[in-house]
Structure formats: C-alpha cells, structure tokens
Structure P
Amino acid sequence: MQDKLDAAVTRVTAPNAGVMTGAGTNTYLVGTDELIVIDPGPDDESHLQAILAAAGAPIRWILCTHTHMDHAPGAARLKQLSGATIAAMAAPRTDHDFQLSVDRVLKDGDLIECDAVSIRALHTPGHASNHLCYLLSHNRMLFTGDHIMQGSTVVIWPPDGNMRAYVDSLRNLLKVDLAVLAPGHGHLIEQPHDELNRLIEHRLRREDKVRQAVLRAGTGATIEALLPFAYDDVSKSLYKWAALSLQAHLEKLVADGELRYDAGWYRKAE
C-alpha cells in the first residue's frame, strides 16, 4: 500500500500486519530527485519491489530507526538493489535484533543530506537502546519508528528496553519543534506535543498501578502474580507482551529505590 503524505514524502506499508505491527511496518521515501528510505522493513521481496516502484528516483540512503526484525532486515537487500548507503546505530546483541551491516554509524544530532532534503537523527532509547527518530527539516515531520506508534502503546522489552530511558526520551522530544509524527506503524499523528504528553502520563499512571499492585501484595509477588492487577485493562491475549513492559516498570522502580528484587520476587524496599 502506497500513500503520498507530502510533496517529498511517500509511505509504503509492508505486508507484515499483526498484533505487534498493526497494519504493517511503514517504510518512508523522502526526497524528490534523490531519495532517502527510512525503515525498509522485513526482508520481503514484494515489499522491496514496492519500494523501488514507488521511488521513481535513485535511492541514495537507507536509514533504520532501530534493528528489530520488522524494521531493518530489508536494508541489506535494498542496498543490493539500489546501491544506497545504510546508516543507523549498531545493533545490540539480542534475539530480536537483526545484525545489520552499517556503512555509517549515526549518533544523536547527525545530519543526513540528500538533494534538497535534510534529516537530523535524534537518539531516543527506551524501546531499543539503539533507537533513532529522524526529523525532516523542511516540514518538521518526525519519523518515530517504534518510539511512538499510532493506535497502541510501545512494548518495552528488557534488558535492552528501558522504561526510564523511554520516558526520558519522550520528555526530550517535547523540546523539539515538531509539526507531525510519522510512526513506524499506523497513520500520521497530529498535535505531536499533545501526543507526547499523553504517552508520558500513560506510562506514569501505569507505573503507579504497578506500584500499588506490589504494595497490595504485601510480602512480595512475581511478575505473573502482579500482571492481572497492573494490567487489568489489557486483554489476556496480550499478557505475553504486557509482562515485558511490566518487568521494565518494575526494574525502573527498583532502580529508583522504591522496590527491591530477590529471586523473582518484587517487594517494597525497606
């Protein structure tokens, strides 16, 4: 599926719809005479051919927001097909990261310039330690990858995922002049600062539910025992994923000195 979002931005959605990917992973083509591709998605030949068909101009750069399996594996094959340069942060060693060979390792604040288009990389750890958002200068569109998703909240998956880093990254984006969010899954999000504040408040409310669930347990409880209380508003079919974010919340509270952890049990710090 292809959508023209701006004179210089086209979205092509990968055919990998699912519980965690929504309608599929969004690939963005940015530019006019020469192009930057953001998040080429899975290594799916039909999707890669759809990207090339939508391009209509040479692809010079391939950027990845992070190296999870639904965002990065297509980069290697797209480089073969286009000759483009791959830029991203190096992949951490986890089972859910694609070990992408990167031509240019990016850091916070780096600029990618192509034709008349300029994109700035913003390091936004939390969902993944190597997560980058990309700010398009001419229209203040922020490509958010999995830092912000439309229609659902992001799973924070320890140990590479970190809840404190995630909330801090959201707060840092409040300082950036933004016009619209272009997420890795879902549609464009207007009023970006309102959305950022909503997400921060949501995480802090969830953190308080986690805190109260531990206090209610008294002598302590496991993640499995806390899950139905801390995520009582979530379908049990999603408990596998909710448990990961619950662990991230608990680890933050342990790091903050509110809780202590002992052999799988969480209890109030003394």
Structure Q
Amino acid sequence: MKKLLLIAATLLLATGADAQTCNRDCLKNTITQYLDAMLKHDPGKLPLAAKVRFTEDTQELKLGEGLWKNIESYSGFRQDVLDVKKGIAGVHVKAIENGKPVLAAIRIQMQGNKIAGVETMVVRNKEEGMIFNTDAIVKASDAMNVTPTPAQKNKREDMEKLALLYPEGLRVGSFVKADAQFNPEAYRFENGQLMAGPNCTFFKGCDHIREQALPTLAGIKAMVAAVDEEQGIVWLRMNFGKGSLMRGDGELSVFEMFKVYDGRINAVEAFMKEVPANTAFLWKY
C-alpha cells in the first residue's frame, strides 16, 4: 500500500510539474495572445505573473504603454522563435502604428504558463533604423522556416557556438578569420534590406556573405536571447558598439535570427535600431 501511495504521489508531482511547463504550442499561442491583446490595447486578459516586467527600447514602462497605445494592425509578416527549454517566446513582426509601418522584436519570458517579462524593440523610421525598407518585408521567409531533419539538426550548444561566430567575425573584421561557417546560399536581411548573399548589390562584394568586407567592431557585445532547437534558429541580442553607425556617436542595437543546421549558418534576418552609446542590449529576468 505504501508503495502504491508513493507511486501515486510521484505521478501527481510529475503532472503538476508538466502543467507548469509552457511547451511549443503554449509558447506559440502566447505570442498570438500577446499580439491580439496589443491590437485591442488591453493587456488585462493576458496570463500575467504577479510581477510582470515590461520594457520598450530599454525603457521601463507599464504593460499597455509604448507601441500598445497606437498600434492599428499587422502586415502579415511574423517570424517566431520558440525556446521550450528556457520558456522564451520571441517574434519579429511588422505592424502599423499611426498609419505607418513599424518593426517590432518582442521577447516574452514565461514563468510556468504565465508571462513574467516582455522586452521589446520598436523601429519606427529610417532615422531610427539606418536602413528601413519595410516594403520588402511581406511574409516570413521560406529559408527561415525550413524544418531541419533529425540528421541536419545540431545540438543546442553547437548551434549557439556557430551563431556566435558571427559577432566574433565582426569583432575581428572578418568572417573568414573567425571561421564562421555559412551555406554558400546564405544571406543577411536587415530591416528589409538584402545586405549579403546571392543577388546582393548593396555594395561591392556583398554577394558572398563569408568573404564580404566587414568593419572591425572591437566593442561588439552579443548574448543568446533564445534557441529554437526544433526549427534550428538561434536568436542573438547584440550591441555592435563604437563605429557601428555611419553617423554620430551612437551604436547599433540588434535582434538577429540565425538559421543554423548542418553545422553552418543558412540565413540571417535582423531588426536593428540606432541607440545612444552604452545602451543596455539585453536584460535578464
């Protein structure tokens, strides 16, 4: 009898633990709920933890402020990154605010099935984004949404290492020197502009992402914001540091997704924004 009671108690504990875990469907649904709540300008019906933290462009705000106030619609572009292990739901989305397109990167930290924190970056125009070609951002790309086969998938830690070779290449001024691994067809898409890869004409040599000329950004900082192990996406939060802007003394703050499988980077898609020097680029929950 004691053994049966012990087994039953163990099963109940396991069930309770599972109930507190936000799986892929839960994370994806949370993003949908969050985006829907923004359109209604009402965060009240979201599953919120007791003390939820919200920032927009590193500024501490009350949930419901910032983009929440004037958002009107979404364009159809939505790229998710779902990190089940860390309980993080991330999304890049194009929205309409006051009749104009804006780019938003939203990182939602779950605590069980509750939203504990939301970090948001919003790019509203070319002055903020340096590049702002929103007409080219129409729908989520095929390349970023390939589902790697089991044989193609890399371990989580290997995915992170492969993606972090990208900022290392910027630190030393060469992806070749950093030994960053790219698919020959890999591309980089930033704020709607093709900046590297096949058919790139933005500057001479940009059609080859690995060999393209790079600035040397010795002060670059990078952290892993999320890893979608099923889809092979590593989401990095970066501040490119001094020298990353074409004008002024500010810096470039970036949310960048890397499609990683087969031991290499297959696509790079980023939202980026000009910020003052020494702006924080990722907060921990």
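Quick note: the coordinates plus some simple rules give every number you see, no bench work behind them. All of these numbers come straight from a predicted model, not from anything done at the bench. Cβ atoms are built from the backbone, for glycine too; each structure is taken alone.
What the table below lists for this structure:
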{"item": "Which entry (P, Q) yields the derived value -0.26, -0.71, -1.15 for log10 I(q)/I(0) by the Debye sum over Cα atoms at q = 0.07, 0.12, 0.16 Å⁻¹", "result": "P"}
{"item": "Structure (P, Q) behind the derived value 23.6 of mean count of other Cβ atoms within 10 Å over residues 130-137", "result": "P"}
{"item": "With Rg and Dmax of the Cα atoms in Å, for residues 58-113 alone derived as 11.0, 33, matching label from P, Q", "result": "P"}
{"item": "Highest-scoring label, criterion being relative contact order in percent (Cα under 8 Å, 6 or more apart), among P, Q", "result": "Q"}
{"item": "helix-only ellipticity at 222 nm (-39500 (n - 2.57) for each DSSP H run of 4 or more, over all residues; to 500) derived as -9500 - corresponding label from P, Q", "result": "P"}
